[in-house]
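Please find the structures below.
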Structure I
Amino acid sequence: MNTSQSVYDTFDSPLGTLYLTFSDSFLTAVSFSKPSGVPFKKGSAPESFIRELSAYFNGENSSFTQQIRFLAGTDFEKKVWSALNKIPFGETRSYKWLAGKIGKPAAARAVGGALSKNPIPIVIPCHRVIESDGSLGGYSSGVNVKKRLLEMEHYARQNRS
């Protein structure tokens, strides 16, 4: 019998309301739209995670300690998502770089497909992956959101120097 319970909480970010989905104590999704499809009930995100998100958006936090769990995704997608934490805060890497990092140097396009399915954006920083020519590429929550996240991280990093 599965006793895990999925709950969501909201977080008012500078980019709009974020919906934070948890299964037991694990973060399973971050979205700009309310979760649907599975019966979710309103719950409370751990206060420590809310503090980390607040600090992130204030430019004071560059990483997250909240435990995560991928509830969906292929082995390839999970490998791509896991590799994203190797990209330092305030920096970017190309789809090609990420494909090489996971040992699939010819899979840049497939990496892009995996990134579009990242269930935990911001925390798993898919916004830090750009095209080899320096253009932004796509982003599941829209290119404007990606641009704002990159700018915020860039300025926060500059202010620390």
Structure II
Amino acid sequence: MIRTLTPAPLTSTNFSKFGDVVETRGKAKPINYDQTKRYHDLAAIDVTKNNGKALVNIFRTTPLPLPIKIEIMERHPLSSQMFMPLSSNPYLVVVAPKGEFDESKIQAFLASPNQGVNYHAGTWHHYSLALNAVSDFLVVDRGGDGDNCDEARLVEPLIIEG
């Protein structure tokens, strides 16, 4: 039986067990002679295991037609992975808790264009899911020694409705 899931709005509270929501929240510190507001330390970037180093990338993602069929999830056991949208389009975030993959625990979130996500090391997630149009994402992840990508195929596909 195919299960369907409707995304919840992405908030720091409902996403906290999977990672960080990266957005301008809280009190900003004025810098650069009051020309700039700094929202400080928004994500716990974790890339140093096994001689890892931070990689800064841009991923260009083509949207899939709705409803979206989820058949595979991935995780990065050695590091966090951060996605920050560079476009004005919302996007989907599909995640499951760390540990042994359990497809019954998959959750979906609708992220606004001003919200990024930083998946904690080991958090299961679907790859980038742009909505509406081709979208660019600034991605901070890990380069270095060791295999840092595991995949798990769902027993039954999951349908994400818009």
Structure III
Amino acid sequence: MSASAIAIPVHILAALAWVGGMFFAYMVLRPALAGMEAPRRLAVWQGVFDRFFPWVWAAAFLLPMTGYWMVQMDMGGFRNAGLHVHIMNGIGLVMIGLFVYLYGSLYRRFVDAVAAGDWPAAGGLIAAIRRIVGINLILGIVTIVIGSSGRFW
């Protein structure tokens, strides 16, 4: 069995967890919570993020590791990789950078604002988090389309 027989499903499952989680949060959970009072809604978001972000950290580690493994082992390096692989890599690095910023800056301040009961500040931070999640969701969908169709270009 080739190592890529393990790397490919791990890569796909990591992308599924991250992008699927963002899709659910943005398209389903956000509208469902819209009618809640701010303290309850923001506390729910904190609970969701507390459970989702460890999965994103895992994906942010596994996606490049499995991707680079496949590029090296199956393609002999980036020099031999198709354009779609280079685009996926670039978009993935941008997504990881946006998540690191979101987590390290916005989310930490959001947690502090919720703990302090500063609902206006928490509301402003959740809006900023939502924008980054929306951008990463679009980038993730584009990456999935490129990854699944690129070898046919």
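No value in this document is a laboratory result; all are computed from the given coordinates. Keep in mind the model is a prediction, meaning the values are calculated, not measured.
Which structure, out of I, II, III, was relative contact order in percent (Cα under 8 Å, 6 or more apart) calculated from, if the result is 20?
Numbers: I: 20; II: 38; III: 34.
So the calculation was done on I.
Upon calculation of Cα Rg over 2.2 N^0.38 Å, for residues 23-102 alone from the atomic coordinates, which of the structures I, II, III produces 1.50?
III
Hey, helix-only ellipticity at 222 nm (-39500 (n - 2.57) for each DSSP H run of 4 or more, over all residues; to 500) derived from one of I, II, III reads -500; which structure?
Derived from the structure labelled II.
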